[in-house]
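Okay, got some structures for you below.
Nothing in this text is a laboratory measurement; each read-out follows from the coordinates by a stated rule. These numbers come from a predicted model, not from an experiment. Cβ atoms are built from the backbone, for glycine too; each structure is taken alone.
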Structure 1
Amino acid sequence: MSENNENDEKMARELVEAYERIKEQVHQVIVGQDAVLEQLLIAMLARGHCLLEGVPGLAKTLMIRSLAQAIDLGFRRIQFTPDLMPADITGTDIIQEDKQSGHRELIFEKGPIFSQIILADEINRTPPKTQAALLEAMQEHSVTIGGKTYDLDQPFFVLATQNPIEQEGTYPLPEAQRDRFIFQVLVEYPSREEERDIIKQTTSTFESNLKPVIDGPTLLRCQETVRKVPVPDHVYDFILDLVRMARPKEDQAADWVKDLIDWGPGPRACQQLVLGAKVRALLNGRFAAKVEDVKALAHPVLRHRIVPTFNAEAEGITVDSIIDRCIEAVPESKEAVL
């Protein structure tokens, strides 16, 4: 075995160990929500951003804050409101005077975006102009102010939350911005037993003591290891078939696709499915992605990249059920079955 392979395997083991330690820390304060936490960590290991959607009171903000405490990275929370301005996020140039010389100069005052984990709380409560202030940071990991570009510290993640039930006073994210998120994660209600534990824990004298179990440089090395995970050709083919299946403008698009889908996912969906499958493979003790990894992550990757038609919405057909149908319609190769 080559030295490079040994190092990769060692890093893969460290990644799994770090994942388990992070989960252990977060579960000190978060009861259940294993699938949500797994998807959040997969997104971070894949160098992606995450959009959490759920009704109020499901601990979305607390989960992200706890995750930030378990990882030794800078953390800032930005509460999105209708009067929030882009400069409130990115920062702005201010005039500063030297008291001794009286000389004045422009000094850039950094905004809260200059951190490593950004909690964009209730992102759909601010107008598109302010939402767009995150676009460059999310895609390029930099901010441009007054013609000058400032790089952000690495690793950098935007973890955003939004409430799906309130429409008044909200501004739905534009398609281009939603596409920047690797996952849209749905936070569901807890089970009865989980809710019992939540009530007991939050109405007693219980105090958590979360400690960071992984630092930035280690996380960056884990991200590099993820990129080295091989993907067989039949998995690439399955991803391509799945994503292209959901595009009604394709020449060979099925009639039901044209009837239910107005706009389908772009190439970025393929990229995110590949990266997510690589991370999931590592977390399950494998150094190669499988079709089952793609199927497990198809919903969070595709649900915010598919726009249903009016007919689909009128009939109460959800995007998740459309994704289910797409998965069932894509045939698996012989290699995937073996």
Structure 2
Amino acid sequence: MIIRPLLTGILSLLPGSRIVHYLRAKKNISYANARYCYCVWLRHLLAAHESGLLTVFPRTIAELGPGNSLGTGLAGLLSGAMQYYGLDIVKYCSSRRNLEIFDELVSLFQARAPIPDENEFPEIKPSLKSYAFPRHILSEEHLKITLAPERLAQLRSDIISLGRDHPSQTRQIHYFAPWNNAENIKLSTVDMIYTQAVMEHAEPLGEIYNNLHKWLKPGGFMSHQIDFRSHGTAADWNGHWGYSDFMWKLIKGRKPYLINREPLSAHIALQKEAGFKVISVQKFLSESGLKTTRLSRRFRHLSEDDLTVSVALIQSIKI
């Protein structure tokens, strides 16, 4: 298993290969569909409600790593958010595809469609007690406002104007790439930040959590589903912790992004250092994998929790 990731890493060091890897990643990145985006957004919303974080509906939301689809942000806007910021490492999204997803999302919300379950999207966590449309959060009176025809027309117009150099001050949808500029968003203006299988790729992780803290309002919260698995770089789900730093440097090469190899404990520690209070950690386990004796020196301190939690949903509040 090590041969292929090592070979691709070494090849990425050749002159001109960085742009090739970027173009290949852009070509091969999968397009999220509307049902997936609907499922992801409503899960984050429900989890925040169950954690006691959703005291009022977030007016301004931000997402790191939306990729080629702003669908979860569009779902957030259709739910009642008034501003959405999508922040990416490289520019992927297109107006045409996002218009298609938007129209499909409108239909899902208008139908009060049930939330897709783990049979349709097994990788999305957590499982829910009920997959019925969350009317206890999104009432008919609330949706009458958020799905008003004039508002839908304005959102469609915002999607069409994505990428223009001089965005309108009234725009509700904002998209920035690269994401690592703290000035992309005014400080202390965001109510909710969320990510879906993104923070395992984010680097430098401490700096990014510091930026999230700067963007959030006091009392604002964030919700991250993080996938700690090896992402095809090793045979074991946690095999990436068995590589020395030198071997990992070769595997990573000059690829635009890979994974940061940070375990659950590191994310929690860095969030606390940035000024967050961790409210809820939902853990999903994979018992098989490398044990302590097979870890590289750098990772031999990992706890049993780190070595068995392959996915987690972490929710934290700015204090």
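Here are some notes:
- Among 1, 2, structure where FRET efficiency 1/(1 + (r/R0)^6) of positions 156 and 180 (r between Cβ atoms, R0 = 30 Å, to 0.05) as derived comes to 0.50: 2
- For -11000 (helix-only ellipticity at 222 nm (-39500 (n - 2.57) for each DSSP H run of 4 or more, over all residues; to 500), calculated) the corresponding structure among 1, 2: 2
- Origin of the derived value 31, 24, 23 (semi-axes √(5λ) of the Cα gyration tensor in Å, for residues 132-291 alone; candidates 1, 2): 1
- Structures 1, 2, by distance in nm of label points 7 Å out along Cα→Cβ at positions 108 and 204: label with the highest value: 1
- Mean projected area of the Cα convex hull in nm², for residues 100-219 alone from the coordinates reads 9.9; which among 1, 2: 2
- Structure from which 3.8 was derived, distance in nm of label points 7 Å out along Cα→Cβ at positions 148 and 284, options 1, 2: 2
- Ranking 1, 2 by mean count of other Cβ atoms within 10 Å over residues 124-131, the structure that comes out highest: 1
- With percent of Cα pairs over 39 Å apart derived as 12, matching label from 1, 2: 2
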